[in-house]
Structure 1
Amino acid sequence: MNKNSLFAVLLRSPWWISLAVAAAVFAVARMFLPAAYAPYAIFTSLPFLVIGAVAFWQQMRAPSTARIAATLESLRALSWEEFCSSIEAGFRREGYGVSRLTGAGADLELTRAGRVSLVGCKRWKVARTGIEPLRELEAARLARDAHECIYVAAGDITETARAFAAEKRIRLLHDAELVKLLPR
């Protein structure tokens with residue numbers, strides 16, 4: 001789905017906005033449909049009701065701001081071995097085959113359905129991630145001919161690093177996404 005499509009925007013918005021759009025579409029449909037078809041106006045708003053329900057489900061399952069902050073704080077207190085084991089367990093739960101790598105750039109190799117992904121997570125504790133670890137991860141991806149890269153960070157990511165990640169299609173795993181990946 002295109003990230004700028006109406007339904008994608010509604011999925012990212014609060015769930016009640018989709019319901020408001022559904023109500024507006026229903027009202028307009030009732031106004032313009034002939035009286036014989038007026039009871040069927042609900043079908044014009046059905047896609048927006050479904051999007052609202054999906055958005056509600058996603059938003060109720062999303063971790064709270066307090067839980068995100070507490071989990072990130074506890075992550076920073078872990079040793080590298082404990083953190084890496086937690087990340088491995090999270091990816092295994094999502095159905096990936098996980099193996100550790102040695103060398104610069106990537107720390108884990110994920111496999112699923114014939115696709116290989118590299119994960120860089122050694123610098124998870126830094127307060128602010130710059131572009132250099134992402135360059136190393138991209139170089140490791142090219143060297144290993146992997147399909148995608150994932151960079152894990154418990155701290156902030158600079159705007160230049162975000163731009164580089166978007167350009168090279170490196171997935172940034174931080175904040176709420178990182179908390180969802182880890183076991184409770």
Structure 2
Amino acid sequence: MSKSADIAALDGRHARSERSKLAIIDAALALIAEGNLIPTAQQISSKAGVGIRSFFRHFEDMETLFATIDDHVRENTENMFLGGDRSGTLDERILHAVERHADGYEDERNLALSTSVQLWHSETLRKNYARYQRGLRKDLDNWLPELKRLTRSEREALDAVASFEMWHRLRYHQGLGKRAAINVVVAIMKSILGA
């Protein structure tokens with residue numbers, strides 16, 4: 001076999017390996033989106049159409065998979081919350097911030113729930129979750145510079161009200177529609193900010 005044929009064979013194996021790895025990541029995300037919040041390696045492998053040995057060739061354990069998934073989705077997830085029209089009155093900015101976060105929470109609901117139910121046993125998920133929480137807090141600072149005048153207790157209350165956990169409670173435990181949930185969060189945030 002020629003040197004160029006050897007290189008082509010290696011390139012082909014590498015490309016197949018990358019496709020297999022991406023199929024595993026996509027399968028894990030698809031299962032979570034379908035409501036399987038804690039998919040097993042076997043379920044993910046089956047969904048991806050690869051053998052379990054292939055799964056563990058790419059990911060030595062679930063922690064490695066969690067870290068790779070986060071790398072894969074981070075930019076898209078962060079972009080859901082960033083941007084938007086940040087001008088206007090305090091009332092307008094509160095509304096726009098809550099709407100922007102609501103859209104992100106709706107899109108990422110199952111991934112957020114999957115993370116939440118696995119935090120107890122995953123150092124990777126705990127680190128990722130903490131990073132996203134810091135990012136959301138910083139994003140609110142950007143939307144609402146008025147937050148600087150709040151006491152620590154008021155600020156912590158506002159972060160709790162603006163959280164996914166509050167959103168999920170309003171939408172899925174209290175059964176509110178999206179607009180009604182937005183109105184509740186906006187009203188509480190306005191009250192805390194004295195708007």
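Where a number appears in this text, it was derived from the coordinates with a stated rule and is not lab data. Keep in mind that this is a model prediction, so the values were computed, not measured. Cβ atoms are built from the backbone, for glycine too; each structure is taken alone.
For distance in nm of label points 7 Å out along Cα→Cβ at positions 36 and 172, which of the structures 1, 2 scores highest? Numbers along the way, then the final one.
Values: 1: 5.7; 2: 1.7.
By distance in nm of label points 7 Å out along Cα→Cβ at positions 36 and 172, the leading structure of 1, 2 is 1.
Between 1, 2, which one scores greatest on distance in nm of label points 7 Å out along Cα→Cβ at positions 68 and 148? Numbers along the way, then the final one.
Values: 1: 2.0; 2: 4.4.
Comparing 1, 2 by distance in nm of label points 7 Å out along Cα→Cβ at positions 68 and 148, the maximum is at 2.
Can you spot which of 1, 2 the value 14.2 was calculated from, given it is mean projected area of the Cα convex hull in nm²? List each step's numbers first, then the result.
Details: 1: 13.1; 2: 14.2.
Going label by label, the one that fits is 2.
Kindly point out which one of 1, 2 the value -17500 was derived from, the read-out being helix-only ellipticity at 222 nm (-39500 (n - 2.57) for each DSSP H run of 4 or more, over all residues; to 500).
Value -17500 for helix-only ellipticity at 222 nm (-39500 (n - 2.57) for each DSSP H run of 4 or more, over all residues; to 500) corresponds to 1 out of 1, 2.
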